[in-house]
Structure 1
Amino acid sequence: MFVRKSKFLFSLLSGVIAGVLAFTLTVGTTIPDRFSVVEGENFSIESGVPVDVQPSVVSADSVEASVATAGHSYKVDLKLLGLFPVKQVTVDVVKGTTVIPCGTPFGIKMFTDGVLIIGMSTVDTEAGSVNPAKDAGLELGDVIVSIDGKSVMSNEDVSKIISECDGSPLVLSVRRDNMTFDVSFTPAFSKSDGCYKLGAWVRDSSAGIGTLTFYEPESMVFGGLGHGICDMDTGEILPLMSGEIVPAVIGGINPGKVGQPGELRGSFSSDKDMGVLTQNGETGVYGILDTAPSAHEPMQVAMRQQVQEGSAQILTTIDGETPQYYDITIEKVNFNDNSPTKNMVIRITDQELLDKAGGIVQGMSGSPIIQNGMLVGAVTHVFVNDPTRGYGIFAENMLDSAKQVDTSVLDKAS
């Protein structure tokens, strides 16, 4: 009997240990290898993963956080329940950044760097229907940068070069997945239209309305949307050549419903631009303001590990041009760097916002998320099957992108 009990206890203990080790390994894969902490603050992870932070005893780079200054790094050990090692991470000490949260609507006008292929079309020739673009190996989402060495920035540029080629082969310079290559291409003559054609639909510009997240008061660098502007047909991020932002006003709401995302109805309120658009990337749109759009008090940008599950607020505009605070709950925090725009799951709890909008609607992307007096993130996506919930991006991710804005564009623009 004693032997049987011992075997049972041993098997049970082995199973528990195996389970803890497996869970520890899983937790480790969800945690980045590097974090940032504002100088003078101790590093701790507020939510998202059940780990304790302990100074590293095996690293020569380990220092007391209280004496670490910006530009220095140190290492810490993360342990599950304070006992089981999860991983060692590097902590970079940075200066704190203070920004002005906005929540104001803004209009976006942008022109692409090259032209984006958004569709294929057959050409009716004397020999039958052909698709020269597809035959040349072109794909949806490709960006045509130049034709026979001539830069193309608009649909008109493409049409003019092809219509004047007289059927001669052309060399297209094409960008695909951050790679640029040349393609030999022969236009087809359409018997119905009486001209040579590419066999593809292209797009060269975009316009819309979103929400401004923040701006840095000294440089006037701004960030908005929390995600890139993508082509509606291909889903690809539009390559930016030039752009500007203008004031906008919200005139109404189409409330969100299950299976049907809602939308803010807005319009440009002025043709006078309020800033230059310089970046359209995965984490949002960025540029430099000419005038300050918000009079809110400045607040510090939170580092990702400071974001907590629990109550917070969003600052957004659902009527006119004046933003208001609305209550939300941060339900989950996700540190996975593979999803830089889906770092937290949020739920709208404010009854006024639920009554008027049904929750999160299109046009709210970029609305600042405020918690404990800090800017912790911005709204990015709505759940189609539950408009009361959606994703948010870490403010730290947007700040990193904003720091890449070249302020010299102001001199170039003027």
Structure 2
Amino acid sequence: MTAHAAVEAVWRIESARVIAGLARMVHDLGLAEELAQDALVAALEQWPRDGVPDNPGAWLMLTAKHRAVDVLRRQSRYRDKLAQIGRDQEGRQEQADDVLDRPPIEDDLLRLLFTACHPVLPADARLALTLRLLGGLTTEEIARAFLVPEPTLGQRISRAKRTLAEKGVRVELPPAEELPDRLASVLEVVYLIFNEGYSATAGDDWMRPELCEEAMRLGRILAGLMPGEPEVHGLVALMEIQASRTAARTGPGGRPIPLLEQDRTRWDRLLIRRGLAALDRAESLGRLGPYGLQGAIAACHARAPAAAGTDWERIAALYVLLGHVAPSPVVELNRAVAVGMAGAPDRALEIVDGLAGDRALRGYPLLPAVRGDLLEKLGRQEEARAEFGRAAALTRNAGERALFEERAAHLGHASR
């Protein structure tokens, strides 16, 4: 591995820890990232010349800390700032390094994650900032993943850091009374990242596996940092089990393959085992919340050796529970699918028709797609064909559009 490749690899692994440690020192997220970037530049300059250090992560952290101390020295509130990190004005640098290393790095990562996902930020800003600070992704990489122009994405990240500074948001763990809401914000961001990778909302690709991997990595980190939170394990279970289907979700040319048509021998059994273990952990800690219930639904599919053996009645019952703890029209739409698969397409169609006027589902392509599927089950092929045509017109994903158009064309041929 060349020195430049080593720098890139180490940065991807260690950048979050470096930024987290610096944020604890300087109490400024933007400054912490700048200082970490300075250490990265120093590595790019020195490692090709001097060789890769034995402990490259520690080298980055120490270099960044030295730069942080230099910045604090130049600030007018030098004495107060140094007091916060355990140094007096005459203290030695070695003493400062010792004090700075005392808090567990895991605490720093948790502080950084809660700060990047702070609810004062809109969801798209939380998502971008999390990928930037904890994923080690460049602005270009994040913009490409979400099909957003790079300048737009850069401005989004800059505004997020400015908002945190203006609102006086400190890089710290939330107090106990705020933890449930703040944790919900973090879990929402992680699952948004996963979902965009699992079913891309726009563009030519059906999936973006690199986003799924990043979301699962963040989920695993969070589960390790907060082992007593059932919803954290529930989210990990959901992501692991859904990600297990990746290899089976596309065919030749990237054509999407629906869940019921997938070759289940291609599902990743290791991810399924890990997901089921996370679900067991969530259940052992208390009642399942929204992510845990979705994980339990995913587990029903994972446990069925074939599509025909799926326990659709249990899935429908789990959606009823999910509708109580996290009511939404999308949950009701999914419940309708389960009811239809359990042998009651007429009752399922009533549920879907009851959602037709819901503003939250306006422009949602899966609403007409589900309705089309139920109409086909009921033998109303012309109506079903029209619904799949509507679904194709609404989606912004090329693969999904091709799938809906294929269903519509098939129904057109069948009706002749």
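Just so you know, all these numbers are worked out from the coordinates, no wet-lab data involved. Treat the numbers as computed from the prediction; the structure is a model and nothing was measured. Cβ atoms are built from the backbone, for glycine too; each structure is taken alone.
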Upon calculation of distance in nm of label points 7 Å out along Cα→Cβ at positions 199 and 255 from the atomic coordinates, which of the structures 1, 2 produces 2.0?
-> 2
One of 1, 2 was used to calculate relative contact order in percent (Cα under 8 Å, 6 or more apart), giving 10; which?
-> 2
Rank structures 1, 2 by FRET efficiency 1/(1 + (r/R0)^6) of positions 143 and 175 (r between Cβ atoms, R0 = 41 Å, to 0.05) and report only the one at the top, that is, the highest.
-> 1
Working back from -22500 (helix-only ellipticity at 222 nm (-39500 (n - 2.57) for each DSSP H run of 4 or more, over all residues; to 500), computed), options 1, 2, answer is structure 2
If we compute distance in nm of label points 7 Å out along Cα→Cβ at positions 215 and 335 for structures 1, 2, which one ends up with the highest value?
-> 1
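Name the one structure among 1, 2 that Rg/Rh (Cα atoms, Kirkwood Rh) of 1.04 was derived from.
Structure 2 accounts for this read-out.
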